Structure 1
Amino acid sequence: MAIIGCIVQLGFGVWHFAVPNLYDWYTYLQDIPQELINGINATNFFLSALMTLTAIYAMYIFITSWDLIKNRDALLIILSILWVSRTGYQLVVPQGTMIPGLSTVLLVVFGLTALTFIIPLLGRE
């Protein structure tokens, strides 16, 4: 189950590299200083890189070292906190409101992704 969560996270990470171009971010950023645009781009890039690399590392650990309980549980705890936080943030400050229904879809996907890490954590030996 945790592998499914990693695949979802990997998908979000890789997808996020393309988000600025896919959704024409730059048309909304015309009237702000270039330094802010650079900051937004850097934040998105490092978010994408972190999500992608964390997902790859977690999949590696889950596949090769599932029996090493400390490694496994540490990753499950970190990823659970990450996705529970993301779900909570989506509840408080919803993203995707410009596209009807998207904010609800994101909330469900974030919550289900959190569960893919929480359930194995609760079922540990």
Structure 2
Amino acid sequence: MNIMERIYRSLFNKEIPIKVRDRFSIASGLLDKTFLREEIEEARQACAEITDLEALELAARYRNKLPYLVHQFQLMVRLAETIPESRHEFVNSKDRRFTGVFYVLLSGMRTFIKLVKGFFLLRKQNV
């Protein structure tokens, strides 16, 4: 599984749609030109060694590390937002106050746990 597929699976836990795959390949090629080769290799090595890329990216973004990986995640999210099949991942159309509050709290706790795990993963990577 390449970096594009691993990023999409870590974000959405499913196979990457062909439309997103094609657009990501084009945009990622342009993005690669803005980074040093060492930064790209550092991110690819981290992706090869770490299983929880979401936690790694969250901590890297917080600590201003692995900029190539962070930009790859941002690119993937922005492209996934553009296809109708992903709408339910970004827009909540249900009108249930208690359920909404519950999911916000649950998401906050999950993010905190991912952040702490990501800090350990960054330390493991010596980044």
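Thinking of 1, 2, which structure, once helix-only ellipticity at 222 nm (-39500 (n - 2.57) for each DSSP H run of 4 or more, over all residues; to 500) is computed, gives back -28000? Each step should come with its number before you reach the end.
Details: 1: -28000; 2: -24500.
Source structure for this number: 1.
Here Rg/Rh (Cα atoms, Kirkwood Rh) has been calculated and equals 0.99, so which of 1, 2 was it run on? Of the options listed, only 2 reproduces it. When distance in nm of label points 7 Å out along Cα→Cβ at positions 34 and 66 is computed for each of 1, 2, the one that comes out at 1.9 is 2.
Bear in mind these aren't lab numbers, they're just calculated from the coordinates by the rules spelled out. Every value quoted in this text rests on a predicted model; they were computed, and no experiment measured them. Cβ atoms are built from the backbone, for glycine too; each structure is taken alone.
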